[in-house]
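Dropping the structures in below, format is structure tokens.
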Structure 1
């Protein structure tokens, strides 16, 4: 497995281009199932999860090609309706083929999803919604087996806003007979991006991003042509914390600051300067950050995907901060590794108390999930001495060539292949 060796305690400088959003790209790629013909998507990041989704679509019978950020998917030859365990086990987003396969072909067999081990993320909301739309669903030997005639519109209420649940139901509803209403839907920018892509394919969708989505089904969709994915807000947020923890001056290009209001508000509270210019978003930090409390919430609240990176930042902040994780019950696995680097963090249930220290120390650490990997990179860049981060395949699932981007900013970082 590859590992990163980082010699920290250096200020960084320069500009970094934010890649297309992984969490927007994955559902948008599966939307190609809904429209026979050649779909063309732009600004797709070159990531392990994107490659896995490509393999899954090829397994279904689609043609998939990826070249310099452009993905072309021809779904005309789909003839297999099973998403096998070997592909799904590494990536939770694989479950997003369920809704499109049911809507287009009336059947699907999808392995229960895997991905990062950050807690229970059941798909019961997906299944309840699809059953309300007329699908017959059973669980057998670790698979969801679903069948239907043409799906019919329904009123669906989510007890909690589910991102993948909203995406699955929204895609399924585009070809259903009648109108589907999703109440308490997820509001993330990635939901809006998927809706905009589907609308470009001929879908009739209103209310994406507002908490209640209404989809009026149509008989067919046409392929997406040159649809461009939004920038990755979590990558942008990660580079913001890198600038803050290293006391650096960075320019983030292709960054949608409006997608990061909660993160930017907290950064301003701790004394970070942010300036939106014609070239991009300028991040500057001249002094040690002050501590601030965080509570993760569904969008537009503070994103759970930024909690680990922010914890690394708070580990060197002045004072004591409290971080409450309300989304996933097992998302503090990075704490033990940050402690190895000298962080003073106490955990009680879903709450972490972080007492800022003067300096982190380099150490060998091991990544446990995608965002934990990012937090260790953030910490290592500020730490005195050398850190070795093992099992960075998690990092490669969600960050496009992050080591190359950091080297261009002046970081002392090496990737070692084994």
Structure 2
């Protein structure tokens, strides 16, 4: 299992160079690597750990299969539900075409492969992180990768972007997700005091905690510098959740008191967001800081799309029709990642995923409150999910590949450490 752990740690670190090469080639490479990692982890896992893995990861895997099935359905030839673009294409070519919900089958196939890679990484990371020492190795790899991504974002500040070129800048946008996920993990790991009696070990852990805290601060600063207000809001929420969990544990607050305080803060934040939203636009674009033309064109795009979505690749195919003001040399973008996901999967599936994410945040937060010294892993997962959820409504559409690798490792580690094995056996 230690060989599998090293393999996953290397894959996490490789998310940086993979995010800079051709997307199709990188997606296939990641898909193959995660499949091998999954097979190796299931072959090397011990019988006792396997039963624990089934109990903690089984429900999450079952939920994750729903979007996968939906992507497959979007690719099937369904004339009654096909997107109108297929009819127009058939009339243009003078031959009937068997259309599907998605307008780009190749892009949907790539999205399916990415989702399977995410699922494989979650299961593999969960199998690895059952052991606390292996979980620590994965966490350190994620923290180091986030620091490297943060350094790239800082290098891509306005004076240097002109020298490096827009193409690299576009690919590096995906590293924002890595940083957003890495900050809560580094902070939570820094706040976890452990419980080792050995002075030498305690001194080394103290140095590691200071290093992780400095890394979290560095990553947060770079994300806020690069993503401005949207990234700052998302990161502030994730950091606040980690700090609230830490304070509740230190002060031995009752779980209902902690839940009440979190609910009150969430309501205040929601009321503030609603008061400052863009009027007369879809909720997916109501909270972004972007030009009014971009917000309105994204709203018009969503209003014209069918309720079932148009599959992956929708924004690349259709956004330019609504956003001619961006110029023919500019890659068409939509105002938020939430809008891009609604365009791809449809509003019903998107809001279902939002609801599932909220439930996951609550479950991981409760797990962190009930855990012992390894509370940092579920707390970091809850904070990372909250950060990405808010970032979806405040940041533009971002490349997914680097974030898929790191997010899968964070979720898997949180799943494995959300419940103590001894507590599960006692129950």
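A few comments on the model shown:
- If Cα extents along the principal axes in Å is computed and equals 63, 44, 41, the structure in 1, 2: 1
- Structures 1, 2 were shown, and Rg and Dmax of the Cα atoms in Å, for residues 180-219 alone at 9.4, 27 was computed from 1.
- Comparison of 1, 2 - label where mean count of other Cβ atoms within 10 Å over residues 284-291 is highest: 2
- With relative contact order in percent (Cα under 8 Å, 6 or more apart) derived as 25, matching label from 1, 2: 2
- Structure (1, 2) behind the derived value 4.3 of distance in nm of label points 7 Å out along Cα→Cβ at positions 36 and 244: 2
- With helix-only ellipticity at 222 nm (-39500 (n - 2.57) for each DSSP H run of 4 or more, over all residues; to 500) derived as -9000, matching label from 1, 2: 1
- When Rg/Rh (Cα atoms, Kirkwood Rh), for residues 300-379 alone is computed across structures 1, 2, the figure 0.92 traces back to 1.
Values quoted throughout were computed directly from the atomic coordinates according to the rules given, and no laboratory measurement underlies them. Because the structure is predicted, anything quoted here is derived from the model rather than measured. Cβ atoms are built from the backbone, for glycine too; each structure is taken alone.
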